[in-house]
Every structure is written in C-alpha cells, then in structure tokens.
Structure 1
Amino acid sequence: MPNISQRALDVPLSPIRKLASFADRAKAKGRHVFHLNIGQPDIATPQAAMARMRQVDIKVLEYSPTEGWASTRAAFAAAMRKFGVNISKEEVMVTTGASEGNQLLFFSCFDKGDEVIIPEPFYANYNGFAQIADVVVRPVTSTIETGFAMPQIQDFERVINNRTRAIFLNNPSNPTGAFYPRELIEQLALLVKQYDLYLIVDEVYRDFCYDGQEFFSVLRLEGLEDNVIVIDSVSKKFSACGARIGTIITRNQDVMEAVSNYGKLRLSPPGFGQLLSEFLCELDDSYMDNVREEYHRRRDLVYERLTHMPGVVSYKPGGAFYCFAKFPVENADHFCQWMLEEFEYNGATVMLAPGEAFYATPGLGIDEVRIAYVLNTTALNQAMDCIEQALVVYPYKKVRDMAAIG
C-alpha cells in the first residue's frame with residue numbers, strides 16, 4: 001500500500017477536537033457531555049437574516065468571483081465603519097471562513113523558512129497553517145498569572161531576525177480572551193514599521209469586548225497601510241459557523257492580488273454563505289448588544305466559579321468567549337481524557353481543550369485547559385459543578401498553594 005506523505009504525518013492535532021472519540025463513547029454510555037472544548041455558540045443565528053434566506057429565489061447557484069460577490073464585499077466594508085475604519089470593497093476578499101483566510105496569507109506573505117512571531121498561547125490551528133506553508137512560528141510567551149497580557153515590546157524585538165516577516169495577533173484572543181488596548185497596538189505598530197514587517201491581526205472577536213473597553217482596529221493605524229492585514233468572519237459574532245464565510249482585509253494591493261491568485265485555485269467562496277453574510281452585516285446593533293451582554297454574564301459566572309475551586313488559577317478575560325485555567329493536576333491532557341472516560345457527576349461530564357497544544361514552547365500549558373463559555377448559564381453552572389467535583393476525586397492531583405487571580 002502506498003504511504004501517505006510526511007507532511008500529512010506531521011500535521012499537528014487540534015486540541016479542540018482530539019478527544020472527540022472519547023466524548024462519543026461517553027455519550028454512548030448515556031452520559032451527557034457539556035462541550036466547553038469548542039467555540040460553537042449556542043445562541044441562535046439571527047432569525048431575521050435566516051428568514052430572508054428562506055425567501056431567496058435562486059434558479060442556479062453559480063460560482064461567484066474568486067474574491068466574492070461585490071455586494072458581499074461591500075457589506076463587510078460597510079460593517080467596519082462602526083469601528084472607525086473606512087475601506088472599499090476592493091480591499092476586501094471573501095474567504096471560506098477565517099481558516100482559509102489564514103492559510104492564504106501564510107502562502108502569500110511568507111517564503112519557505114520565513115518566520116512569524118505570535119504571542120503564545122495562540123489558536124492552535126496556526127501551527128497547522130504554518131506547518132503546511134513551511135513557516136516557522138516564533139513564540140513570545142504570555143502567562144496566566146498576568147491574565148495573558150501582551151508580552152513586552154522588547155520580547156517581540158528580541159526574536160526578530162532576517163527571516164522574520166510578520167507579527168500575528170488575535171484580538172481579543174482565542175484561546176485566552178485577552179484584550180489588547182489601543183496603546184499596546186500602537187506600541188507594536190512602531191516595531192512593525194521599524195523592521196518593515198506585516199502586522200496580521202485576527203479580529204474575529206472584536207464585537208466581544210467587556211468592561212467598557214473600546215476595540216481599536218489595526219486598520220486605523222496611520223502610515224502602515226501596506227503592512228496591516230485583518231482577518232474577519234461571521235462565524236462567532238453571528239453564531240454562523242456553518243456559513244464558512246470570512247474575509248481578508250488589507251489596503252496592500254500586492255497582498256490582495258497574491259491571495260486572489262491562490263483563491264482562484266478553489267474557484268469561489270460559498271454562495272449561500274455569502275448571501276447570509278450580507279443579511280447579517282445589515283442587522284442593527286440590538287442583536288450584537290444582547291449577545292455581548294449574554295457572554296458578559298457567562299464570563300462572570302465562569303470566573304466566579306473557578307475562583308472558588310481549590311488550587312485553580314484563572315483570571316477575568318477582557319474579550320471573546322474563552323478563558324484558560326490552570327488546574328492542580330500533573331497533566332491536563334490526561335485529566336481531560338479521564339473526565340470523558342471515567343468520570344461523571346449527576347449523569348454528566350465535560351469536554352475541555354487541553355492547554356499544551358496552544359503553545360509552541362515545549363512544556364508550557366501542560367496543566368492548563370481552555371474553556372469556551374458558549375453554553376447558557378444553567379448549563380455552564382452544571383458544567384462547573386462537574387469540573388469542581390472531578391478535581392476533588394481525580395487521582396493524579398498536583399499539590400500546590402494557588403489561588404485565582406483578578
């Protein structure tokens with residue numbers, strides 16, 4: 001039998017889905033599994049947009065242009081204005097989710113062996129995108145004790161070399177929920193300009209900023225029009241993950257031409273998803289205001305519960321709908337699998353994402369997990385009950401004196 005490629009063997013496993021088979025077996029045993037491992041919102045996709053989709057009368061679902069329908073690109077451009085960003089539809093390319101946008105940028109902005117600087121922990125699939133493109137991820141580490149605040153500027157500068165092509169951020173962060181304010185973005189922008197790097201920012205969670213914090217898009221930075229690239233998506237903000245629609249936004253026309261050339265290889269982004277995205281972008285602010293308030297409540301609940309679990313370290317994230325927690329266990333990967341295989345409380349258990357795979361530095365995150373607070377508050381409380389009881393009876397605990405931090 002022919003062998004598969006070494007490239008396929010080397011693809012990093014996603015920590016978000018790696019335990020899926022264990023969750024399936026737990027369900028087969030009759031256990032209810034609370035899924036806190038994946039950012040799949042339970043909030044309904046806006047019904048006004050769905051109603052408009054049901055009224056669409058299409059005789060032929062044809063290919064769109066590679067860059068997406070002009071009307072879809074214009075809708076995304078218009079949606080950016082409430083964040084103080086003025087762009088044209090020619091500066092927007094529609095992609096098959098933010099994931100394809102990331103992959104196209106890794107192909108278009110980097111040569112083999114080039115390096116990208118990313119604060120860790122980071123969205124684990126970035127490792128996969130980099131591996132496919134033969135790009136080296138150079139991490140700068142943030143820690144749970146600081147709430148995963150952005151590393152110092154000198155930490156970024158310390159790892160810049162002649163192969164460095166870009167700094168990559170996710171703001172607010174998946175997986176940590178860390179929020180990077182304007183002053184930190186502007187400090188980083190000076191470094192980007194000094195070394196003439198790309199500044200690529202995944203802004204998918206920009207609508208979910210808490211405690212009165214105001215989001216600042218890197219597209220507002222002056223003098224970096226050819227350096228800045230933004231990735232966006234309708235998946236999380238509108239609970240439309242299955243639409244598979246994202247965007248690349250940049251004023252750098254060389255980058256836009258390059259990603260378009262790669263995009264031509266897949267012909268066009270999804271047609272129905274583009275239509276739905278136009279309807280979503282045209283919604284008034286009331287939907288997003290209500291959703292943001294709901295996630296704010298969920299964040300506060302999870303933080304409050306974690307702070308009262310003995311030996312657990314956590315923090316209050318400033319955005320998105322994720323947080324990390326450090327558990328008093330020797331190995332969080334084993335703990336997460338054990339919960340699915342051997343533990344239940346009131347007929348239920350919890351699926352979490354082990355933290356180690358969100359780091360590029362070996363050995364970090366081994367006792368950490370990512371929690372996605374994407375369930376309603378009743379379900380979240382029940383899931384927190386399960387985690388609390390599991391930590392009591394888990395046989396491989398680490399003894400240490402820890403308290404949650406604010």
Structure 2
Amino acid sequence: MFWTVTDNAYKTQALERIPVPDRPPALWNRNFRLFFVARGAAVFGEGMVPVAYAAGLLGAGHPGSAVGYALGSWTAAFALFVLFCGVLADRFTARRMMILADLLRLPGAAVLAVTFALGSPPLWVVYVLSVTGGVGAALFQPGVASTIPRIAPDVQRANAVLRVVEALTTMAGPAAAGLLVAVWNAGAAFAVNGATFAVSALCLALMRLAPLPSDTMERDSLRAELIGGWREFRSRSWLWGVISIWTVYGLTVAGPMVPLTASLVTGDHGPAAYGVLMAVNGAGSAAGGLLALRLRPGRPLAWGAVALLGLPVNLALLGLGAPVELLGAGQFIGGAAFAYWLVMWSTAVQTHVPQEALNRMHAYDVAGSLLMMGVGRTLSGPVAAAVGTEHVLLAGAGIAVLVVAALLAVRPIRTLPRA
C-alpha cells in the first residue's frame with residue numbers, strides 16, 4: 001500500500017515512521033562519515049569522465065562529435081531510466097540500489113581503462129559502456145536524497161557539508177584527469193574513475209541504517225507505484241510549482257549558460273582563463289555551502305529564491321563583455337548563489353516528503369531538470385548563431401530575474417516553513 005499524506009501529517013507522524021534513537025547522534029556519526037566519503041569519491045570520479053573521454057577519443061583520431069555522442073548517450077540513458085530507478089529505490093531500498101549502481105559501473109570503467117591504455121576501443125564499445133554508466137547513475141541518484149535524512153540529525157547542515165565537498169571534488173576531478181592524461185593516458189583516468197566506484201560501494205556497504213516500516217511494507221506493482229508517486233508529486237503544490245518553474249529556467253538559462261559561457265570566454269580570453277573561471281565558480285559553490293551552514297531561514301525556499309538573484313549578475317557580466325576580473329567575481333557570486341539554493345531546496349524536499357516516497361520525488365525532480373537543460377544546451381548553439389551569444393546571455397539574465405519573481409509569487413513556495 002502506498003502512503004498518501006499531507007506535509008503536516010507527515011511531520012506529526014515522523015517519529016512513528018523513522019526510528020529515532022534516545023540520544024540523537026552527532027552529524028559526524030559513523031554512517032554520515034561513510035556517506036561523506038562515498039559522495040566525495042563519486043563526484044570526484046564523475047568529474048574525470050568528460051576529460052578522459054575527450055582526451056582518449058580525440059587522441060585516437062576520432063572527431064569531436066564522438067565525444068559528444070559518448071557523453072550524450074550517458075545523459076540519454078540517465079534521463080530515460082531515472083524515474084523507473086526511483087521506484088526501484090523505494091521498493092528495494094536506496095542503499096542496495098546505490099551499491100548495485102557502483103558495482104554495475106565498475107567493470108565498464110575497468111574495460112575503458114585497459115582499452116584506452118592499450119590504444120583505443122571501438123566506438124561502439126565506448127557508446128555501450130557510456131549507456132551502462134548512465135543507467136548506473138540513474139540507479140544511484142534517487143537514493144542520495146533519501147539517505148541523508150536517515151543518517152543526519154540536522155538535514156540542512158548535512159546538505160551544506162556535502163555541497164562543500166561536492167564543489168571541491170567537482171573542481172578536483174577534471175584537474176586530476178588532465179594531470180593523469182598528461183603524465184600517462186586516458187586509461188589511467190578511467191582506472192581512477194573505477195577505483196572511486198569501488199570506494200563508494202565499500203563505504204555504502206559498511207553503513208548500518210535502522211530499518212523503516214516502508215522497507216518491509218507490501219508493495220504494489222511498479223506501474224501502480226509510478227502512478228502513486230505522481231499523485232504524491234501533484235499533492236504538493238510547492239513541489240510541482242518549483243519544478244515547473246525550474247523547467248523554464250533549465251531550458252532558457254541553465255542549459256544554454258554552460259556551452260555559451262565556454263565558447264564566449266574561450267574565444268575572448270583563451271582556454272586557460274575559462275579553466276580559472278570554472279575553478280572560481282567551484283570556490284563560490286563551496287562558499288555557498290558554508291553560508292548554508294550558518295544561515296537557517298524559517299522560509300528556506302523564499303530565501304533560497306532570493307539568493308538566486310546572484311545568477312543574473314553572472315550572466316549580465318558575461319553578456320556585457322566585462323573584463324576577466326569582473327567575470328571571476330560574477331562566477332563566484334553565481335556559484336555561491338546556486339549552491340545556497342540547492343541546499344535550501346534539497347532540505348525542503350527531504351524534510352517535507354515522506355521517506356517512503358522520497359526516492360520517486362527526487363527522481364521526478366532530476367528527470368525534469370535534466371531533460372530541459374539538455375534541450376536548452378542543444379538549442380543554445382543555433383539560437384546564439386542567429387541572434388548572438390551576448391544577446392542570449394543577457395536574455396537569460398532577464399529570465400533568471402523573472403524566475404526568482406515567479407518563485408516568490410507562488411504562495412505555497414514563498415511560505416513553506418522549515419520542517
């Protein structure tokens with residue numbers, strides 16, 4: 001049977017749903033330490049993959065489109081399977097699915113490590129293994145959201161700490177991959193990527209989670225649980241309101257921003273400047289996570305939306321052709337703003353959605369955001385060629401302001417309290 005409850009009902013019944021020890025554990029309890037290491041290793045390894053694919057395939061004489069197809073096949077597999085994998089995580093527990101995901105991706109990374117070290121694998125092998133990696137990521141991702149409330153007594157603090165380590169490892173992963181490729185080859189980068197899956201799987205296996213009633217409850221069919229998840233999603237106006245607004249943001253702002261920033265900065269200031277700006281953006285993300293450790297507003301989504309006003313500052317500086325020093329300031333502000341919003345959003349979802357539906361809710365969130373961002377990235381090139389990159393970025397800055405206004409205008413979003 002699938003639980004259908006309101007936010008308030010969930011809060012009042014939380015103690016009955018999630019076993020709470022007599023003395024709440026500190027944040028850095030054993031389970032959180034293991035999950036912290038698992039997340040850091042996983043994000044570090046994921047950051048290595050684009051660099052490894054680019055170096056390995058281009059170094060073997062394949063065209064740039066081969067890199068795009070390899071990364072695109074990963075994204076397509078992830079988007080296609082993540083909703084279904086959210087149901088599996090609710091059905092068979094998130095930790096099992098995350099361990100399975102790591103074990104599924106480990107052999108693929110090992111094959112890529114060996115074949116790139118020996119020369120170059122056939123493209124069809126690369127594409128198949130990339131799809132396998134995307135399916136593994138789809139199995140893994142839904143469980144990230146639902147695990148945090150089970151291991152951390154302070155969900156916002158846990159999200160903030162994890163956001164800091166994710167920001168740092170996102171910067172470190174590509175840098176480490178570039179160093180490994182320069183010293184050895186792309187195979188070495190894939191070998192380290194595979195090792196991160198092993199570390200993640202081991203840490204997750206060592207975690208000891210208190211069982212939930214939903215872990216052993218009788219389940220409906222997969223189709224019925226997908227429908228039940230959709231009902232839970234629709235029953236929370238703040239949840240579907242944010243995601244609906246965010247699809248517009250992903251299509252018009254977040255999707256185009258990455259490729260257009262890369263092309264504009266690289267063309268005007270060179271690839272080294274772009275690399276530095278991305279590092280500054282990562283430092284801003286770490287700062288946003290640290291800020292979320294300190295600021296604990298009573299209306300998390302409202303304050304998170306206000307923080308998002310830092311993003312149009314970054315886009316406007318890019319569109320106006322500001323000097324590289326100001327672009328660095330914009331990247332730092334934008335990274336901090338987005339990280340703070342992510343902590344507020346993740347905390348709101350994890351504390352207002354019942355544990356037995358959380359994997360599916362997170363899957364809906366990720367699938368919708370990723371799909372529209374992918375469409376935005378695809379359309380950004382042709383639109384920029386027609387009207388100019390600067391004009392697209394300036395339009396994105398205006399739309400970003402409107403997105404913030406829309407988030408604050410919707411009462412259930414603006415007034416959602418801290419759980």
Structure 3
Amino acid sequence: EDTYTLPDMLKQAGYKTAVVGKWHLGLGSPGVGPQWNDELKPGPREIGFDYSFLLPTTNDRVPQVYVENHRVLNLDPKDPLWVGKKKPSPDHPTGVTHRHTLKMDWSHGHNSTIHNGISRIGFYTGGHAARFRDEDLADKWVEKSKEWIGKNKDNPFFLFFASHDLHVPRIPHERFRGKSGLSYRGDVIVQLDWCVGELVRYLKKEGLEKDTMIVFCSDNGPVGDDGYKDEALEKMGDHQPAGPYSGGKYSVLEGGTRTPFITYWPGTIKPGVSDKMVCTIDFATSLANHLKVAIPKDACLDSLDVMDALLGKKGAKGRSHLVQQDNGRGGNYGYRVGDWKLQRHDSKRKRNVVVTDKLANTPAPRYALFDLSKDVREKKNVAEQNPEVFKRMTDELQKIIDDGRTR
C-alpha cells in the first residue's frame with residue numbers, strides 16, 4: 001500500500017484509473033493472504049486503481065472466479081470458497097487421479113484441482129455460482145472495459161487492459177477455435193487481436209480515438225509448452241516466435257525481454273518504426289513529465305523519461321542502458337549499453353533458451369559478454385577479447401544492484 005505506482009501518479013493528474021483482466025500481483029495482506037469470502041484487500045484499489053475487475057491469479061492457478069473491486073463476483077455465502085495448497089480430501093478429483101476426464105491434458109505441473117475440464121496449480125472447493133468458463137474470459141474483459149470507458153469518457157482516464165489470452169491454459173472462445181490453423185496458441189492470438197480491435201472501435205464510436213494514446217506491449221517473451229499439451233510446439237512449424245533472438249519467457253536473453261511495443265495515437269504519432277531502447281517501467285516518469293506531475297524521489301526508482309521516443313519524435317533519445325531480469329530469484333541479469341550486452345547468471349543456468357523446444361534449463365557461465373551488432377542471438381562470448389568493456393559493465397551492473405536505483 002505504500003508503493004507509489006503509475007495509477008497513483010495519473011490520479012494526481014486528474015485521471016480515473018482501472019485495471020481489467022489478469023492480476024498476478026497478489027491480493028490480501030502479507031502473511032495472511034486473500035480472504036476469498038470477505039473483502040480482498042489490499043489489492044489494486046489500494047495502489048492507485050479506482051476500479052478493478054480481475055482474474056485474481058494467472059488462470060493456470062486456482063480459483064476460477066472474477067473479483068470486482070474487493071469481492072468475488074456472484075459468490076454465494078452458502079457455498080464458500082476454500083483455496084489451499086493441499087488436497088482437501090482423499091477423493092478430491094485432480095489432474096492425476098482423473099486425467100482421463102480432461103479436455104486439455106497437462107504436460108508438467110498443473111495437475112491439481114480440475115475446473116472446466118482443465119487441471120490447475122493448487123486446490124479449491126466451493127464458489128460454484130462464481131466460477132467462470134475459460135472460453136468466456138476475453139468477452140468479459142472487453143465487456144467490462146467498454147462499460148468502464150463509457151462511464152468515464154468525459155474525464156481523463158487510464159485503463160490497464162491485462163489480457164490473459166496467450167497465457168496458459170490457452171482456451172479461446174468457440175468462435176475462434178480453429179481460426180488460425182495453428183491450434184490453441186494461434187487461436188488465442190486471433191482472439192487477442194479481436195479484443196484490441198473491439199476497444200479501438202469503441203474509442204472511435206465514442207469520438208475518443210484522437211484523444212487517446214494506446215500502448216500495446218508484453219511482459220515477457222514467448223513460451224511454447226508452458227504446462228499443457230496444447231500443440232503449441234507441434235504446430236509451430238518453421239515459425240520463430242522470438243524472431244531472430246534466442247530465449248523467451250523465463251530468460252534474460254533478448255528473446256525473453258525484447259518484446260512487441262506499439263504506441264498508437266492518431267493525429268499525434270506518425271506511423272513508423274523506432275530503434276530506440278525503452279522499457280515499460282519508463283511509463284511513470286515519461287507520462288509524469290508529459291502531464292507535469294512530480295514523482296516522489298523515492299518512487300519509480302528505475303523509470304526514465306523516454307516520452308519523445310514513445311511519441312516517435314525526430315531526434316528522440318531512448319535509454320542509454322537497461323537492466324533485464326527474469327522472473328525468478330536466481331540472480332540472473334542482462335545489462336545492455338548500446339550494442340553491448342552483459343549476461344550475469346548467478347544461478348549458473350539459463351531457462352527456455354530454445355522456445356521451439358520443451359522447457360529446459362541450460363548450463364551458463366556466471367558472466368558472458370556479447371556484441372549485439374554482430375550477434376543478436378547471443379551465441380559468441382567476447383569477454384576475453386574485450387576485457388575493458390567487460391570489466392566496466394560488470395562493475396556498472398554491480399553498482400546499480402547495490403544502489404537499488406538508476407533514476
């Protein structure tokens with residue numbers, strides 16, 4: 001609750017704020033956790049959002065319910081939710097004991113409580129009136145987003161539309177099933193495209209398109225098999241989901257951190273392509289300076305002003321450097337300065353280096369240096385040939401870690 005956030009800043013500037021979609025930042029107090037049958041707080045509303053309509057975890061985890069503001073939607077008090085890490089009873093059906101009943105099989109983990117023919121991480125019982133169908137998620141996100149925009153269109157507003165589409169389990173609505181020819185993973189990409197189109201069309205309908213900046217971005221690079229047998233690898237063909245880069249989700253390689261980033265603002269941003277380096281953490285300072293809001297000195301510690309780059313202005317500058325991290329606690333970092341890229345793997349391992357293969361760990365030296373101008377796949381370690389660059393970057397990265405900030 002003490003963390004200053006992007007929506008906090010935007011509220012200072014007079015914006016209404018909302019988050020609709022996947023929420024993977026936790027609910028409830030530390031050491032206590034979510035109180036599913038009571039108020040779910042702290043949560044988004046305690047860190048800057050006026051309104052929230054959530055999938056309270058990633059959908060491969062339990063429970064499969066919507067949370068509107070502080071409450072589970074449609075929860076019947078006579079059928080309370082129980083959520084836990086241990087099997088609630090010996091005869092509780094799971095993806096192991098009732099694997100033959102699943103409509104999508106699991107490949108690793110993801111084999112506890114079954115809901116909608118899909119087994120998940122974790123166990124739960126009850127809350128049957130509140131449970132949703134996976135197939136209906138995208139429609140619900142679009143519905144609630146349009147509803148909220150409609151209520152707030154006469155004021156400045158900020159909507160964080162957190163799609164779940166590409167996250168496992170990948171279960172598109174029936175009308176998108178088979179549309180891509182690439183099975184579930186391809187179909188949910190078609191579904192995501194529909195979601196974006198629906199929101200853009202709604203903004204046009206309400207006369208808001210030229211007053212609204214849309215940012216389309218991703219939190220990590222691609223992953224094929226992420227726990228379910230959804231044919232993601234089998235239907236990949238010769239497609240390279242990370243483009244020319246190595247690695248994907250779970251890695252600090254460029255394929256894991258260099259992700260799609262589109263800014264769209266008709267009448268303000270001219271169509272084009274930029275090679276400037278920016279990061280999602282830069283939204284706070286970039287937008288704050290644009291809106292003439294002062295960010296507290298001890299907040300948003302690594303957020304830099306790259307607004308000119310986001311707007312595609314001529315002569316715009318991006319970041320001079322960027323620290324990349326995976327989503328673990330193994331002490332794995334990427335550090336980019338210009339064309340140089342330092343990898344630091346305190347864990348001595350990389351994960352998901354080849355996205356088109358099954359998830360696996362690969363041994364890695366603690367440090368390695370790459371020249372991205374010649375080696376975007378990060379295959380040739382040139383630390384020995386460039387000892388001064390190597391020492392400078394290892395020292396700089398350590399100082400950034402020790403300082404705990406770069407702003």
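Quick note: the coordinates plus some simple rules give every number you see, no bench work behind them. Just so it is clear, the structure is predicted and the values come from calculations on it, not from any experiment. Cβ atoms are built from the backbone, for glycine too; each structure is taken alone.
Data overview
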{"quantity": "Comparison of 1, 2, 3 by mean count of other Cβ atoms within 10 Å over residues 103-110 - largest value held by", "calculated": "1"}
{"quantity": "Source structure (of 1, 2, 3) for helix-only ellipticity at 222 nm (-39500 (n - 2.57) for each DSSP H run of 4 or more, over all residues; to 500), computed value -28000", "calculated": "2"}
